[in-house]
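Q: The structures considered in this document are given below.
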Structure 1
Amino acid sequence: MCKAAERLAVGVKHNVGLALKRMLLGKTNLPQQCTVGIHDPQPEVGVWLHGIGAPRDVTFEHSIACASPFTICIGGTDWQLGDAGKGPALQFRERDGEGRLLAELDLRHSATILTNGPPLHLFQVDGCRNYCLPAGRLWAHYLHHAYLRRKSTSHIRLSSRAAQAMTAAFICPRRVVLVSAVWGDRSNIFPMNLLGSLSDGYFAFSLDSTRLAAPLVAGAGQVALSGIPVGRAEVAQQLGKHHKQESVAWSQLPFPTTPSTALGIPVPCFASRVIELQIETTRNLGSHTLFVSRVVRDEHRAAGEQFFMVHGIYQSWRLAHGYDHSGPVSSVSTASQV
């Protein structure tokens, strides 16, 4: 009888929690991580750097470098950062329509990484403002996110500021790729969404510093990134568990592979785009390790909508403004690096 009463109490508590969540979040009650199909390069959101000379479009010259502390990497050569390196801001704006301001991040310059190409600048976040939802609804989401972080068993502990910055950063649709790497008798393939092109043929991506995939990639020194048609998103999600594995059996993958053109690294036959990279620099920034790479070959193989990820708060904005007519969205937590 006691066990039955306990199960009843748990069920009631769960149902009350769901009812409160629906009441607080209303129509914006979506997963934090949402799958969307968008053509590459994504045309929806522009990312602008302000406060260092004239405003600069860095939509395709930046990457999320680390979750904790939350860090943005931006490529650039003609900057005057100033003595303190303070004051810049990153703005996320609608590219078409009214060009609405969707979010802002206040940045603080923390380091510069020198490469054989452009210098790369690292910025941490001092403040965040998100305009995708009314203030009351937005703070309801923030409270819900804080509750989920408290319950989470993840080894990455995000501060409130870092969590809000991540929410804003994923207003810009982030493509999800499959990373292939081979090092001696070890090899792996896994999904990743913390990546971005920089300037002058350089590319950056970040991996969880504690997972087995990171040292494998560092040892390999080269990788192939495969674009994923949105229709293959579910297949890619299933490989999220590979982050925790040192090696995988390629013959047991749910799809055939073929060698990449320049480096001969196995990539999915369905890959719509293959970017082959030579890693030049690695930097452990905290929760994530940043890999700075030179592009060896960038091969576009097929057109069509690609697997991108956005935050549920921005997805609510997209749905309200007619950007997405594809129906319900889905969680893709297995592909997330954070």
Structure 2
Amino acid sequence: MSGDLVPRVDVRAARVEAAPMNGDGGFTAGREKHLRPKGYAAWRPQAKTRALLEQVNLVIDEYADYLPLTVRQVFYRLVGSFGFEKTESAYDRLAEKLVMARRARLIPFGYIRDDGTTLYPVSWYHGVQSFKNETARRARDYRRFRQAGQAVRVELWCEAAGMAPQLARVAHPYSIEVRSSSGFPSLTAVREIVDRALERDVPTVLLHVGDFDPSGVAIFESMAADVTAFVEADRQILTQKIIAERVALDASQVEVYELDTAPPKRSDTRSKTWQGGTCQLEALAPDQLAAIVRDAINRQIDLDILAQQIAMEKRDKAELIGLPAPGETS
């Protein structure tokens, strides 16, 4: 998906008629001045904000293959490419502008990701034909479990849930699911990892991406140690074990990619033993993060076995949709 295929909205010309608002977004009427808008909003950004949104559009164009971007990713791209102020207050202002830009239909909702939601899905059909259509779609989208036959089973974990859609785009072609603890994992989450590991007869590889700061590192180390202790206590065979790898972000990556750092937060008690600066994962450009994660996965698996699974998948799909299998004649 190239940048010129991303739908653009002219932020200089766009106008949305709704409740009256002043300059950069505040309501003008009495005590409603400080209330947040509901639904779509009439927003007439001032010249400085219009220029900022044009820069945001350039960022979206550049990373169109990695949408949706998190607000933090947009922030770091603006800092690096346009000299945007690198402070938390500037980040907060940007987040507010991006909220208003989406409400005003200046930026499509699907391009920017805030915090996600938790879904407990239920399936249903609208009748027999609906079921047939779904069955046909599933045949067209058929995919084998591509980790089958591997000497390990890989899971990918990320500290922030907002990063999951981007990471899934990298991991799903390998049949690797992406999970997020949104910080330190609960005991329930830890036990779920353990239970999955104990159902396998091969080692479980936990790949983890998170911030380079005291809490980000501690999240990984705590999860790895806790899961390992449970598995070692409950396993039935020696191959049931945990291999944990911190994929990103680390000090060497901060240096190689020349990422900006900040002092550790004084409010974090772990900062007392931390040496040097800190850096958030989203300071990495989306394509850089994708390449790092893809390389980490490729180090863990046998690519020849993966290719065999993909070849079998093609034959299976041909059978499901009634076409000759690859290499066969009708």
Structure 3
Amino acid sequence: MMDPEERQLFTRSLRHADESHAGMALDLALDELGWHKALTVDPHTAVSVLFELQGTVNTSSSALGAVLGSALGVDPSPAVGVILPAAGEWRPPGEIDQAGLSVRGLGPVALVESPTTVIVTGSAGGLRAVEASTAALTLRPVHGLDPDGGLVEVTGRGVAFGAEREVPAEQWAQAIALGRLALGHELVGAARAMLELARGHALERIQFGQPIGAFQAVRHRLADTLVAIEAADASLNAAWEERTSQSAAMAKALAGRGARVAARHCQQVLAGIGFTTEHPLHRYVRRVVVLDQLLGAGRTLTRELGAELIATRLLPDLLPL
């Protein structure tokens, strides 16, 4: 575990990297800073600091794949790519049947530079992690709602694969849980950035002779946003202590909800300027919509958790908020 001084230095270094680089350049900077090593030594600090900064700065990297890979026992380095589940899903992105290996998932743009990819597959015999050549897969850049998100759609049919090993269902669940915590921190970072944009506008925009931040309606929206963000942040910290799939799913769902609340209220505070492409708000709104979908959207996870409670008739332990 890092002591407070080490964490402060680590945070400053990552902030500089996030503010100066994006995509493959950021991957190289993270590797030089030793982030991948920190991920194995102190995953809580490595994940929470980097991903909240990514959300705040609105940049992208291959770090989410590295997070899942570390939980799966894959060497966390830029040389090996890890395929993520498709948008809105958390089941393994690969499947092995009589036709061979089929793949449908997501990956970072930097995947094109990784000669080898690791794909978790589902089959009648259980879960397996297989290695395949990246060149054998079809990579299509995702240019939809968030063209700067740094994602590619990964597909393949009848793909040849090499080394393989069994992946216990519990290990895959742990990898998804760790990925959800990472995404939760990124959503919180983006929500804080949106709140700061709205707060600054509320202090500077003068109406009827005074800043609009003096009006009760504006203050209530900003306060509701802050409460939603702090609730999400507290649930993420609690989930790190609990280290269960259920607590990670709850934290990610709350982070998605908090980011949507921030997007809605901050747009209202910013009014017309918030709708323009010149203002940075739209980049954060686009990003949180996409992040919320990765590894299960907040609304979907909430329904899944509710269905689980009804089926088991057991309430989870209270999180140490």
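Coordinate-derived values only; no laboratory data. Because the structure is predicted, anything quoted here is derived from the model rather than measured. Cβ atoms are built from the backbone, for glycine too; each structure is taken alone.
Q: A value of 3.9 was computed for distance in nm of label points 7 Å out along Cα→Cβ at positions 164 and 188; which of 1, 2, 3 is the source structure?
A: The value was obtained from structure 3.
Q: Related question: Given a value of 12.4 for mean count of other Cβ atoms within 10 Å over residues 244-251, point me to the structure among 1, 2, 3 it was derived from.
A: Only one of 1, 2, 3 returns 12.4 for mean count of other Cβ atoms within 10 Å over residues 244-251, namely 1.
Q: Using helix-only ellipticity at 222 nm (-39500 (n - 2.57) for each DSSP H run of 4 or more, over all residues; to 500) as the calculated read-out, with -18500 as its value, let me know the right label among 1, 2, 3.
A: Here the read-out was taken from 3.
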